[in-house]
Structure I
């Protein structure tokens with residue numbers, strides 16, 4: 001992976017940090033309700049790795065797509081989306097079908113990046129989202 005844009009690195013670290021924090025919270029909830037065992041931990045690790053990996057590869061895809069023409073860019077981004085979605089579905093299936101993983105502990109961390117993105121304006125005072133825009137703009 002040649003040059004990774006500093007923005008992709010920074011945002012991936014932000015997402016990974018939130019995934020770790022929310023994963024610890026999820027582990028605590030499983031412990032409190034009496035459902036914690038090693039499968040929860042292994043499922044959490046799998047789900048968190050897929051969630052952070054998905055976000056990182058999305059960033060890499062967007063970075064590489066800027067170097068392509070309009071039509072090539074569109075197909076490149078769609079293909080990446082398809083592969084990343086397939087990876088998420090496969091990881092969820094593995095989580096529910098393999099007894100070494102707790103399926104719920106695999107799937108729940110897949111939502112943690114969305115929570116982190118939602119909380120970004122409250123955590124980062126330099127964050128600004130323009131109306132109608134889903135991208136991150138730094139002042």
Structure II
């Protein structure tokens with residue numbers, strides 16, 4: 001798994017292109033003061049013995065604590081590596097991570113899965129505002 005974490009003063013999206021036919025219709029959203037995790041799920045992350053999901057959750061919580069925020073956005077982003085997990089499996093992993101974050105008291109949401117999105121991001125110029133992790 002590869003993840004690019006952002007602390008965003010603003011993270012907004014508008015659905016642009018639907019890439020998976022059978023996903024629900026999506027709507028625009030506006031978010032303030034949030035950690036956004038751009039998540040690239042790889043085939044090896046799907047295995048039950050993989051610790052990638054746990055590391056995703058722990059790192060997202062760490063960054064949220066650093067910025068004193070409770071909102072975490074999980075954004076499927078399959079552009080950080082060559083190998084990609086199957087879409088159904090990647091979505092299931094993101095769903096599990098979201099539930100774990102919610103169980104820890106965070107407001108966790110996902111960007112619309114199966115879409116290219118127009119993004120509007122405002123991020124501070126701070127060393128902890130963008131962090132890349134590979135698990």
Structure III
């Protein structure tokens with residue numbers, strides 16, 4: 001996926017797609033920052049983590065822009081999210097996520113909210129980068145109550 005990111009950056013330069021180029025450069029800068037700050041290896045897992053953070057930041061911004069009535073910024077930021085989504089693995093459907101969560105429930109047999117961490121630990125490797133983990137947490141919380 002890192003190779004794809006570099007290839008897309010070159011294509012965006014050639015096609016003079018400023019918005020796409022800006023987003024890709026932001027991702028590459030964030031990856032380099034993570035490598036320097038946390039001494040992480042530059043790989044696809046790091047790319048997924050960085051892209052997820054970038055998407056989360058932009059979605060938070062979109063909700064704030066909507067509150068302020070700034071439709072122009074909402075559409076610009078949403079197009080950036082669309083560009084970033086290309087660099088994530090194929091997203092799972094809600095049914096697939098529920099199935100994975102149900103499998104974790106059957107293997108762990110939780111007795112209450114105190115087992116939330118165990119279940120999250122079980123499903124996170126399977127779902128990270130493939131579904132919004134905040135929503136996963138909400139689904140598990142509702143099933144535990």
- If mean count of other Cβ atoms within 10 Å over residues 104-111 comes out at 12.5 when worked out from the coordinates, which of I, II, III was used? III
- Origin of the derived value 9.9 (mean projected area of the Cα convex hull in nm²; candidates I, II, III): I
- Message: Please compute relative contact order in percent (Cα under 8 Å, 6 or more apart) for structures I, II, III and give me the label with the greatest value.
- Response: II
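No value in this document is a laboratory result; all are computed from the given coordinates. Just so it is clear, the model here is predicted, and its values are computed rather than measured. Cβ atoms are built from the backbone, for glycine too; each structure is taken alone.
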